[in-house]
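What follows is a set of structures to go through.
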Structure P
Amino acid sequence: MKRITIYDVAKEADVSLATVSRVINGSEVVREDTRVKVQEAIEKLGYKPNAIAQGLALQKTTTIALIVPEASFFYTGQIINGLIDVAKIYKYNIVLHTATEGIIEMNDIIETIIKSRVDGVVIFNDKLSKNELNTLTRYQVPIVVIGNKMSDDTIGSVYVDYSKLVYDFTTKYLNKGITDIALVEDRKNPAMIKQLFDGISRAFADAGKSFDNYIEIPKDYRSSYLFLQEYFKSHKHELVITYRDSQAMAVLNTAAENNIRIPEDMEVVCILDSKYNAMARPQISGFKIPDYDLGAVAMRVMTKMLHDEDEVIDKEIELSYIYSPRKSTK
């Protein structure tokens, strides 16, 4: 079947290509009778304007760039689904950029984004420095950050307050008299670990205590598992908090190898819940994060920033979470 083009519409309506382009892009310089004639030709032929060509005429690309750190890619599936579903509603295209630490420099990604003339940028987690964010804001490119709370004239954010989450959780344990609480370092997610560390430290401070059990993974160990094998030979805590499921499983396995029973001798909690937590033995307690909603709401914030809607735009939107207790806690 022949693809209908703008040339076919111009021929059918007996007008110039420029006139068809003006009608498609809502120009007010076209006479009403001519506009009706072009619109009738479009409907008769079933012509669908090319989004990219239409965007260029409007100095817009109808494209949103999404930056996802490669280390976090496994956890972003539902976030991307939510973002794409809302993007479809508002007729935006999504172009994915992955950032690989030490291989693909963030400045290179930013330069590519600016050259491609995208309408906006969505970033999963704050992997950009303030200077790099300022590079984008100088070009007046709207940005929505998923994961961290931050905003200004051209930056919005959709996030879960992990610091408050772990603060509330730690406080409950401290109120029960459980003070031997440890946090395992995650070298792949330093920004997130800082939030968790700050939340736990604040809970201890409010209880008149100091938090001292931060389990750092030495750089000469290739994985948390290898270090924890040695660590639990001489250490045991009442509660161990990890960020990712793989680290929680490393704690379970290395504890078992050292005859530490879960949860009788030591409880384990994984902040970022996943389907694998329910597959582990014992099943791992965790927090269900609204990942689909993070993507969907981020895209909705972006559309509001792009279209300058009359309503006041809330550029810092906090989403809630649900604690899922399982067999790794008492």
Structure Q
Amino acid sequence: MEMEQEPNKSMDVEFLILGFSSNGTLQIVFFALFLIMHLITLSGHLIIVTITLTDPGLNTPMYFFLRNLSFIEICYTLVIVPRMLASFLPKCTRVTLTVCAVQMYFFIAFGGAECFLLSVMAYDRYVAICNPLRYTLFMSRNLCKHLLVVACSSGFSISLGLTLLIFRLPFCGSHHINHFFCDIPPILFLACSDTHANEMAVFLVCTMILLIPFLLILISYAFIAHSIVRIKSSEERKKAFSTCVAHLVVALQHYGCAIFIYIRPKASYSLDKDKVVSLIYTNVTPMLYPIIYSLRNKEVKGALKRVWKRKFISMSG
């Protein structure tokens, strides 16, 4: 076929997403499993968005950032999971180059926005614990909004440049994507020209999106740990620790998987193994976020009860 012999000259090129298995029975099992996980993920994050919007007791900078993190997670999973689920269905594994580029753009954009926002949330916890008397002064409503805008705009602008750079490459030979979505490493493998400059660009972008925010989070938590140790009251120390450990666990999961995938040379890629790691940070980790971050939180549980009672009273009235 001509498509298999020449570099792409238009956006009409098609890719075939291989996914996980060609076994019909396994595909049905995978489809059902990932669909259930996806619905749990969406439900958990929608609950967080709803209660942080409706309950006045959660009108604080920490829950403002948490609400927007959940919104970003909803968008992030909607970019990846529906296409992944479609790949388990017959005749739904082909995507055009345009669709593939759009998916990669939003994947990097929302992923980058999440990375920057997690570092902002670490700063919020640093101020709350290390400078509690000046917390409301430092973390004003306007500053929170500005930090959110900077985090999101940075993710989207960086993603645009990287996506354009990758999809300017010529693709020839096999158009089979050994993955379940249009991720950076499997797309680079399909290019039929020298990708050294593109790999360097990916490394620099991932340094900005992953390593720098992760380093800022670790520095913030070094100061936080120092302040917590100095707290005399064991009750206050436990409370301060509990407000931070969830965020730290989320950050370690998110950055750990992403750094493993993207900050290494192309020669060390193992696409079959990378699919499993990608599955963790695109499907499993987002599902666990609401549980780790909020649904075990006493304030969030209290808000859920208040919202439920108001809804029950209004229905009964």
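Computed from the coordinates by the stated procedures, all read-outs in this text should not be read as laboratory data. As the structure is a computational prediction, the values presented were derived from the model and not from experiment. Cβ atoms are built from the backbone, for glycine too; each structure is taken alone.
Brief remarks follow.
- The greatest value of distance in nm of label points 7 Å out along Cα→Cβ at positions 124 and 196 among structures P, Q is that of Q.
- Label whose coordinates, when relative contact order in percent (Cα under 8 Å, 6 or more apart) is calculated, return 17 (choices P, Q): P
- Entry that produces -23500 once helix-only ellipticity at 222 nm (-39500 (n - 2.57) for each DSSP H run of 4 or more, over all residues; to 500) is calculated, selected from P, Q: Q
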